[in-house]
Structure P
Amino acid sequence: MTSRKILLASTALIGALAVTDVARAATVSPGGALDLTLTGFMGFRAHGGDLDNARLDADVANGLDFSNDTEVHVVARGRHDASGIEYGATVEFEADTNSTNNTDETWIFIRGGFGEFRFGDEDGPVDNSYVGGRTVAAGTGGIDGSIVDAVAVSAVAPFNSGDDTKIRYYTPSFGGFSVGASYTPNAQGGDQLALKNVDPQDFFEGALVYEGEVAGVGLLASAVGGYCRLEQVADDDCWNWGAGGVVNLFGFQIGAGYFKENFAGQEKDALNLGVAYGFGPLNVSLTYGWVLDSDDLVVNGNEVDEPKNLVLSADIALMPGLVLAGDVGYFDNDVKNGPFEDDDDGWQAVTRLRLAF
């Protein structure tokens, strides 16, 4: 064998071993007693409209723009045979190239006949269980979707603790009823120590949920509420409560919700409505959010009174896991005094192609 043939053979062998090592490194296999699942989604969006008027920010561009929305989820699940208790964790990685957060939600759970506990960065019961117009929305989520959801003041749902680190608990369902509660010590999440006097603090949330049938009609309903402390303002507490429901009637889903809140002296009452219908792979909805009454609501130097947002949405399944969705909305921020007093309404739209895997 010539030296050239020996070199080629050696190179081929090294290449084969390298490919084998890469394949081994890329393999996702069960870790110990837990089953691991890799899942997530990738969304490509096109959007535009009167975005500066919607956000009351003159620096926001109005032209056509593209953006991504991508997450990768690692899901670990296990079951203790002796007790029947289920346990595991979920880690949701933000995968967009300009994302400043490495993860979205990260939590451990323990579930059994006693209910379910979650520990970590996860939504509290106010956000997780509030039922209203947004619940039935198609498209990217209507008044609670992408791009078109943004108006000066939200009428979608009460303010809440978001994904700040907390302990959350839900009871098992009894006759269709379940109860949820959570405690969030401070407004910071992740692995950092809390700073002094960061608002809000000691955030307690609760929810009562019903899912079942009433007189043969499918019903999902909830009542939620929260209370927290503020250290940096004279009005040193914050609270909210809300209630809503969704009925399934003659193929239609009809949702309505109401909530009232006070945060640092800024109060508001809001109503949201929604109706949706499905035609095979196509879903359509119309959702509406309206701040009925407000007190001292100021956004970027603009005093707003009764903002409102109306969104028409649709989505269609093109192939397994591939969905085309879109929303177009009209909004009116109802500015009483400020830079946008004479130009506070308009339209905005978004189209999204999303692959779930």
Structure Q
Amino acid sequence: MEKTDILSLTLAELETYIEKMGEKKFRAKQIFQWLHCKMAETFEEMNNISLALRTKLDEDFCIKRLESVRKLESGIDNTIKYLYRLPDGNFVETVLMEYDYGISLCLSTQVGCKMGCKFCASTIAGFERNLYPSEILQQVYCTQKDTGKKISGIVLMGIGEPLDNFENVMRFLELVSSADGYGLSLRHVTLSTCGIVPKIRELAHKKLGLTLSVSLHCPDNQGRSEIMPINKTYNVNEVIEATKEYIDKTGRRVTYEYAVIDGVNSDRKSAQSLVKLIRGINCHVNLIPVNSVSERNYRSSRGSALNFQKMLTEMGINATVRRTLGSDINAACGQLRREAGSEK
């Protein structure tokens, strides 16, 4: 019989299991805190639980663990990039970023990505599967245990499309924010999506308090469809309307991500079209110099992004250029996973 993934269970679900085992309900909270506060990797560590119960837990449940197989540390800005091996042998990447206000972690939500954005390395190695809530959580727990640094912010912007793994990501958010567990406020979480409109609307109704970041990257349907296939399903106008609904339902400002690509979306006409599209929306534009990917011919520079920012600012739009972190360790998503896959 396959063991139950205990790290993916909510406290209420764990209480049900424990009571069915003939144990007192409070034992579930003890176990939950061992898993999510003390980050136990085995049931043997739970020394305030009886040996008989620990043995039973080991028979019925598993604690999914990740193995760190590569760790790259930047000599420039303390960024750390991890390549983690999952229990089934697949790989995901996690990036720790250090800011003045705390430690933020960029997490993967899938093994690979289906979305096919032309400038992104994550999609090149193909899509394998969704991550379980426990596997997303363990990126936080393993990284914190390795560095000894408390994670104060989370960005769901690593490998994969979070809203394409909606139920598992929602479960992860419930677990990581549990007051009986890790206790991270969802106001310190940013979720990035390429624009799966029905899920943006569903997320809006949940009113979780997190920041929504939408990968726009081009202000018109023809240009966006060329670099982002998802636009053929949910076009740019539908995405904008969904983000307006998110703002209306949650009261939260939305971020539009815009990868500045030379010769594609970086000229004044693109800036004017973008301004026309988003003017009057409670939003911020985050400009990103596109990462160089060997299999693709898309290029840009910080100078291009700064020039585009200047145009937007002159037209009255709030825009910043994303600070590039970990440039000496290729901290962009997908590259380590592809290398690891080719070595299998």
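Derivation of every value follows stated rules applied to the coordinates shown; laboratory data play no part. What you see is a predicted model, and the numbers here were worked out from it, not measured in a lab. Cβ atoms are built from the backbone, for glycine too; each structure is taken alone.
Tabulated data
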| read-out | value |
| --- | --- |
| Test item: distance in nm of label points 7 Å out along Cα→Cβ at positions 48 and 224 calculated as 5.1, pick one of P, Q | Q |
| Which of P, Q yields 4.0 [distance in nm of label points 7 Å out along Cα→Cβ at positions 72 and 272, calculated] | Q |
| Origin of the value 4.0, where distance in nm of label points 7 Å out along Cα→Cβ at positions 280 and 304 was derived from one of P, Q | P |
| Given 1.64 for Cα Rg over 2.2 N^0.38 Å, for residues 200-247 alone, calculated: source structure among P, Q | P |
| Origin of the value 40, 28, 24, where semi-axes √(5λ) of the Cα gyration tensor in Å was derived from one of P, Q | P |
| Ranking P, Q by mean count of other Cβ atoms within 10 Å over residues 144-151, the structure that comes out highest | P |
| Structure (P, Q) behind the derived value -3000 of helix-only ellipticity at 222 nm (-39500 (n - 2.57) for each DSSP H run of 4 or more, over all residues; to 500) | P |
